[in-house]
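Where a number appears in this text, it was derived from the coordinates with a stated rule and is not lab data. Just so we're clear, the structure is a prediction, and the values are computed from it rather than from any experiment. Cβ atoms are built from the backbone, for glycine too; each structure is taken alone.
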Structure P
Amino acid sequence: MSYSNIVQEKAFQFSLHLIPICIKLSNEKREFVLSKQLLKSSTSIGANLEEAIGGFSKKDFHYKISISYKEARETRYWLKLLIASDLIHIEDGNLLLEELEEILKILGRTIITLNQKNSA
């Protein structure tokens with residue numbers, strides 16, 4: 001699947017990278033709670049971006065972008081927790097955190113730009 005929006009593409013690819021990790025955590029490590037939280041928050045980033053793009057108003061767009069940003073921050077928390085508890089290898093976790101930081105930077109800049117336009 002190809003997206004014309006870079007953050008949309010990055011969020012989709014990020015989710016694709018996390019799905020097998022979450023499945024592995026559940027099946028092999030028998031870890032269900034944290035893996036489910038990680039799966040929910042990570043896939044919610046892209047889902048809320050989709051909703052933002054289909055938003056009915058600028059306010060709706062801004063709101064959904066903000067939710068995507070919050071979900072990305074939550075995902076970062078779960079990833080750090082799983083890495084610190086040795087449930088995800090540090091190398092794999094750091095690569096995922098790098099991907100996530102790119103998404104967070106783009107979403108953060110988008111929110112700043114939207115806030116500047118709204119205050120002007």
Structure Q
Amino acid sequence: MKIIRNINLLDFEKTYTYADYLLWQFEERLKLIKGKIFKMAAVPSMQHQRIASRLHTYIGHYLLNQPCELFSAPFDVRLLDKKKSIKSNKEIYTVVQPDLCVVCDKEKLDERGCLGSPD
């Protein structure tokens with residue numbers, strides 16, 4: 001597989017995996033849902049950013065001295081399909097970047113983000 005630097009080289013009808021997603025190096029933000037590409041807003045609105053910032057502050061304060069961690073986008077959350085997926089990048093078909101996510105189970109965390117649903 002080779003690195004893709006132009007979104008126009010992707011086939012939006014094709015099914016992709018997380019292994020494919022890792023090779024995409026372009027400005028546009030995308031997410032994968034069951035292997036299908038969905039474009040994300042390039043820049044969230046100011047109101048969206050205000051709300052996300054406040055929530056990050058409130059939740060962050062709540063989690064002080066708790067075993068959980070708070071993460072904000074961009075932070076990949078890779079979701080496994082229990083019928084199809086194993087922990088291989090080639091078997092993961094859903095990758096999202098929630099604005100905020102809380103992870104309490106440290107086993108779900110790795111250098112690429114969260115493997116499994118956040119808490």
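Listed values, structure above:
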item	result
Entry that produces 0.65 once FRET efficiency 1/(1 + (r/R0)^6) of positions 27 and 67 (r between Cβ atoms, R0 = 41 Å, to 0.05) is calculated, selected from P, Q	Q
Source structure (of P, Q) for helix-only ellipticity at 222 nm (-39500 (n - 2.57) for each DSSP H run of 4 or more, over all residues; to 500), computed value -5500	Q
Given 0.9 for distance in nm of label points 7 Å out along Cα→Cβ at positions 11 and 75, calculated: source structure among P, Q	P
Value 2.9, calculated as distance in nm of label points 7 Å out along Cα→Cβ at positions 59 and 91, assigned to which of P, Q	Q
With distance in nm of label points 7 Å out along Cα→Cβ at positions 35 and 51 derived as 3.3, matching label from P, Q	Q
Parent structure of the calculated result -0.44, given that log10 I(q)/I(0) by the Debye sum over Cα atoms at q = 0.12 Å⁻¹ is the read-out and P, Q the choices	P
